[in-house]
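Student: Next up: the structures, one after another.
Please treat every number below as a calculation from the coordinates, not as lab data. This one's a predicted model, so the numbers in the text were calculated from it and none came from an experiment. Cβ atoms are built from the backbone, for glycine too; each structure is taken alone.
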Structure 1
Amino acid sequence: MIAVQEPITLLKPDPVVASKRSMISIDDLSLIFPSQDGDVHALANINLTIKSGDFVSFIGPSGCGKTTLLRVIADLEKATSGSLKVNGTDAEDARLNRLYGYVFQAPALMPWRNIHQNCALPMEISGQSPAQQNKQIDKYLKMVGLQNFHKKYPWQLSGGMQQRASIARALCLNPELLLMDEPFGALDEITRDHMNMELLRIWSETQKTVVFVTHSIDEAVLLSTHIVVMSPRPGRIIKVIESPLPRLKTLALRDQPAFHALASEIRAALANEHAID
């Protein structure tokens, strides 16, 4: 956990970094899924810029297209129209050049591989030598606090530990961009709080750009530099809210008026679009 020396620092935003480049640029992007029952309009007219080093959360009601938009960025879905650039290249090239790591809702660890072997898999596929693999695995398992569990199998770890292993695996290729699809949604509240603090620490240490899908308003406020509020299907961006809070936070910040004010702003944006009652 990251300590804050004086309570007043909780309300001071970090200095603006003017030199940050665009990591993701999306222009007039729409996605329609054809089906026998009629086309499903999943995303409509998405325009969004995400700067390098930012932590951006997508939030909205179930079925609004949060995960679909994340999958388009990852080149796991193809847009019907519009354009998307990841670090200046198209999504397919970004995927082929391994510019991003993806953390799924479930850890998606192979049960017949131990944690070291699970982390090694993407590097094996990319053709890295065993020495390179071991160096990266040791680095990131230590970063997520699993350096003593590399020989354990997924079934021997708790849910939170499995997700930490999943995060380490995503980081092992040293991607510039980390895409996370509700990675802590299935965890209990205490474990989720711990994982949120761990993720903020890892983000601070690695300086990655993070795009994070969540249903939790409090989680979005706690983690993000920017919150992207989305409408019910077809998914549109209602509002992009830049957080006035510091980049690195503690759980104690949730008791501060500034935290509640930001959460209320998100709720109001959702309510204005009839996304919640």
Structure 2
Amino acid sequence: MDQESQGFDPDTPNVARLYDYYLGGKDNFPADRAAAERILQVAPELRAAARANRAFLGRAVRHLAGAGIRQFLDIGTGLPTQENVHQVATKVAPDSRVVYVDLDPVVLVHARALLDGQGGTTVVQGDLRKPGEILSHPDVTHTIDFSRPVGVLLVAVMHFIAESEEPQEIIATLREAMAPGSYLVMSHGTSDASAAAADKGTEVYRNASAQLTLRDRERITALFEGFELVEPGLVWLPEWRPEPADTIDFIDSPASSLILCGVGRKI
């Protein structure tokens, strides 16, 4: 199947490629760069926020691996960069297994190339809006034993799910499949951040491959229903268990990271 038939369109800003651009990557096109620069004009802190989000992912995965989690389901993984989930997890626990799920054909091509020959990792095409199909995918069920605790990662992806697409029900479907002792890792763009950045981001993403739905702290907290938030709870990206190795110290204030994050444990 060629790229076009899979939905590849270099002329429409793509959320994975926009994120890649914020991180300083090269896997993006002129349409992505133009859209990203329009947002950066009013929210230059977005580059730092993207890095802070990536750093949070690493810290959260290390925490889960340290807590005994040995299988990870990363939904909406995005384009591969440094310190991917399997790289972080296997440093703590070499027997960790990871399934990467994304809908974007460009992401799938890059992820499969990166993971070629790496045992314990799988790449699956799937749509977060159809969680049941992800959970029942044979490559997912072959890699992940849902009778045992699993770490489900929804990092900077739920804000691309509109309210009409029933985000609460999506997470409920995932939660019901997770054994007690499992964890949900989530970061989410919030309307509690800069109003100018929120307005411009929403406008730009309206013409992208997925539209942006920012939520306030109360609504994001509600998405963790059925999970007990581990300390320090739902916080700005730089506030979640910062480590000495973190070098993102140029964000004016935690709120300028634009994204709230948390880790919940299923009891």
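Student: For distance in nm of label points 7 Å out along Cα→Cβ at positions 61 and 157, which of the structures 1, 2 scores highest?
Tutor: Going through 1, 2 one by one, distance in nm of label points 7 Å out along Cα→Cβ at positions 61 and 157 is largest in 1.
Student: Shifting gears a bit: Of the structures labelled 1, 2, one was used to calculate distance in nm of label points 7 Å out along Cα→Cβ at positions 133 and 189, giving 4.2. Name it.
Tutor: Answer by label: 1.
Student: Could I ask something else about it? From 1, 2, which structure was volume of the Cα convex hull per residue in Å³ = 122 calculated on?
Tutor: 2
Student: Ok, one more. Comparing 1, 2, where is relative contact order in percent (Cα under 8 Å, 6 or more apart) highest?
Tutor: Comparing 1, 2 by relative contact order in percent (Cα under 8 Å, 6 or more apart), the maximum is at 1.
Student: Sticking with this one: Taking FRET efficiency 1/(1 + (r/R0)^6) of positions 165 and 237 (r between Cβ atoms, R0 = 35 Å, to 0.05) as the quantity of interest, name the structure among 1, 2 where it is greatest.
Tutor: 2
Student: Once distance in nm of label points 7 Å out along Cα→Cβ at positions 205 and 229 is calculated for every structure in 1, 2, which label goes with the largest value?
Tutor: Of structures 1, 2, the maximum of distance in nm of label points 7 Å out along Cα→Cβ at positions 205 and 229 occurs in 1.
Student: Same structure, new question: Using the calculated result 0.65 for FRET efficiency 1/(1 + (r/R0)^6) of positions 93 and 173 (r between Cβ atoms, R0 = 30 Å, to 0.05), pick out the matching structure from 1, 2.
Tutor: Only structure 2 yields this read-out.
Student: Where does the value 0.95 come from, among 1, 2, when FRET efficiency 1/(1 + (r/R0)^6) of positions 29 and 221 (r between Cβ atoms, R0 = 41 Å, to 0.05) is the thing being computed?
Tutor: The read-out comes from structure 1.
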